[in-house]
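Have a look at these structures, which come just after this line.
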Structure I
Amino acid sequence: MDQTIVRPDQIISTRASLTDALKSYSTPYHEEQPFAAKFLELLQHERAFHRDHLPGHITGSAWIVDAQKQSVLLTHHAKLNKWLQPGGHADGDENVFAVALREAQEETGLKNFKLLSPGIFDIDIHIIPARKDFPEHWHYDVRFLFEADPAEALIITEESHDLQWVPLNKLSDYTTQDSMLRLQQKVVSN
């Protein structure tokens, strides 16, 4: 597999392209349906892509599966102490696709990805608990579907306690979060 394989028309690289993608985004999952309007409202704020924008801000994440779509790569997040997909803050970068890809590379050590689903794969809004240095806030997460090779070496960073390729049919052993189980369903139903 080459470095990230993606066509230019698949990249959501600006606030305008994210806005357009959200306006046309549709989902059969009822819990996800109200999110697009909330994202569009947030995008009216100049600092929507900055982590200090409260009560919430844009993040990007990567749902990474193997070629057979039998396993997903999860990170055991050090601060949240949960199994999650790789992802994180935009820190002012309005290219949310690049944010998701960067976070996937930084948090896993993987370098080779193939984008499997054009545009947005999933959106979610979820609460992040307060820490001693930052109040409780919302992550408006834009998620992309990638393929990677489980044989490629993983690198566990200080952001994680562990990284694992988890069989999709065993995901509920790692999480009960509705949004992650929705991601599982989307992969299984494709």
Structure II
Amino acid sequence: MSRDGSETREKILSCTLDLLEAGDPARVRMSDIAKAAGVSRQAVYLHFPSRADLLIAATRLDDERRGVAERLAASRNAETGRERLDAYTACWADYLPEIHGLAKAFLAMVETDEEAARAWNARMQDMREGCEAAVEALKKDGDLAPGLTVKTATDLYWMLLSIRNWELLTRQCGWSRKDYKKHVMAAARRLLVRAAGD
């Protein structure tokens, strides 16, 4: 892709993120994005064959700008399953408040917008894979709680870290970010890690 093409793509993605974070998801149509980026709708489709592709790419750009790969390094480089679980939970607990606006925009769209739902589900699947990697590391170490399969443990962990649960605890129950992180890390350990004597 030419430099101009790359710059246009970046501008389209940046405008998409701006529109999503502005809090009016209904205004994130391809025509709205094209107008905000100062390009034609055809130019948007030239770079992104579908709106779902565009939304997925925009969230990946957001992850890149927020340094997600660097944040996940502690989890990915952990020497034990317990360390990996703690590092992944801590990373996600710190990340959720930053992406809350973007997540809310997607959640407002997923019930009625198939492409937004596809984009959101793709991002949540990426997050689920991180949960599964931590669970697999616990299993490999013989530290996965008795009675849990990798799938069941992954399901539970993924649910525990969901944006909706974060919203309930911080927005409705009034938990601070610090309390959320502390209690969710403790809950993940109690739920997933073999206790002494098990």
Structure III
Amino acid sequence: MIYLLRHGETAWNAAGRFQGRQDTPLTSRGIEQSDGMGLRLAREMAGRENGFEIHVSPLGRARQTAAYIRRSLALPMKEEPRLMEVTTGSWDGMTLYEIDMEYPGALAGSTAFDWYFRSPDGETFAQAYRRIEGWLSSLSTPVVAISHGLTGRLIRGIHRGLPEREMLALPVPQTGFYRLQQGKEDFIC
């Protein structure tokens, strides 16, 4: 079983910047979201925490979220690099407008979801898929995974066996979490 959480809102989330592997701290709203998810997760797991561990992306916003989660749910934790956000290379930290200005035509024909994989020096869909699939296949205990928007889409899509287009269109809320079990998912808010 996997409980999948996205980090709380960051300064760049609020400003519409795609962070990729760059980092900004949680906003006050992001801190409230993280605290709230921790409380809900503790209620959800009450009496069933034994054997769980937290896997957290090593990026600061995920680690900051994990610190708030652990105030309500003290589980063993380890950093897991395969949970890092997809990188768009030199586009990390930019807005769509800035990408379009600096790389004219690079976004032509893209959708609201597949543009992430059009960067000339970023991670490809196949690379990200293999990285995340490797993490999923390595799991031997139930986990609470604290990750990112795009990476979370891929985790859920791979778990459910969805095609690329469908997994990239999955919602990525910061106010709840997903319970993934036996190819199914439930959203808990």
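Every read-out reported here was derived from the displayed coordinates using simple, explicitly stated rules and does not represent laboratory data. What you see is a predicted model; the values in this text were computed from it and never measured. Cβ atoms are built from the backbone, for glycine too; each structure is taken alone.
Just a few scattered comments:
- Distance in nm of label points 7 Å out along Cα→Cβ at positions 38 and 126 derived as 4.2 - corresponding label from I, II, III: III
- Origin of the derived value -11500 (helix-only ellipticity at 222 nm (-39500 (n - 2.57) for each DSSP H run of 4 or more, over all residues; to 500); candidates I, II, III): III
- Winner on volume of the Cα convex hull per residue in Å³, for residues 54-109 alone once structures I, II, III are ranked, highest first: III
- For relative contact order in percent (Cα under 8 Å, 6 or more apart) computed as 27, the structure of I, II, III it came from: I
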